[in-house]
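All of the numbers you see were taken from the coordinates with simple rules; none came from a lab. If you're wondering where the values come from, they're calculated on a predicted model, not measured in any experiment.
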Structure I
Amino acid sequence: MRDFSNRDVLESWFARLDAEIFLAMMPQSQKAVAAKRIAKATARVSSALVYPKLVEEVGGQARIHAPPPPIFHPEKFRAAGYMDLVRETCVQYRET
């Protein structure tokens, strides 16, 4: 925490804590158990991709899957007054 207090916001945001750094900070008596747990968790995520709709494998590493937004067809909502509501909301937003 002391190290992070001396960094700027973006440097802290993009900081990484990988398994080797984490294990180096642990007491010797707990390293073996932690290393086994890390190995088991990373093997499960990498090989099976536990959450296939949320995670994808890129370059051998699990990454959060970010699909493009769905297509929106405003024509369906014009008759229901939806577009008027959107315009009114935008006007109110600009006034704030």
Structure II
Amino acid sequence: MCEQLNEEPDPERMPPGIEDFPDIVIEAINTYNGLSDNVAAEIGFIGKDYTNLQQYMEIYEVEDKELFLEILNFLESRAIKHSQEMMKKERDKLKRKSSGR
């Protein structure tokens, strides 16, 4: 984008890359992405399946389990909220369409 605007990249304005986070955050993100999704048709995303969580924690040799779980909970709450917002938008869109607007 900077190239298109003929600007030099400003590190202060750049979003952080994954490598900028501590290892435990990267491991939690990788674990979260590796877990299966639980989805209900009328509700949307309702959370992750944590059946294999212990194996991921062993693979990554997680020492601070409390922080690791906090990160997973944060990621999941954001994903659930996003899913709810998307489902609401779709319902509102269908309502408008069915009402003739």
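The value 10 for relative contact order in percent (Cα under 8 Å, 6 or more apart) was derived from one model only; which of I, II is it? It must be structure I, since only it matches.
With Rg and Dmax of the Cα atoms in Å derived from the coordinates and found to be 23.5, 69, which of I, II does the value describe? This figure was derived from I. Source structure of the calculated read-out (percent of Cα pairs over 19 Å apart, for residues 25-80 alone, 24) within I, II: II.
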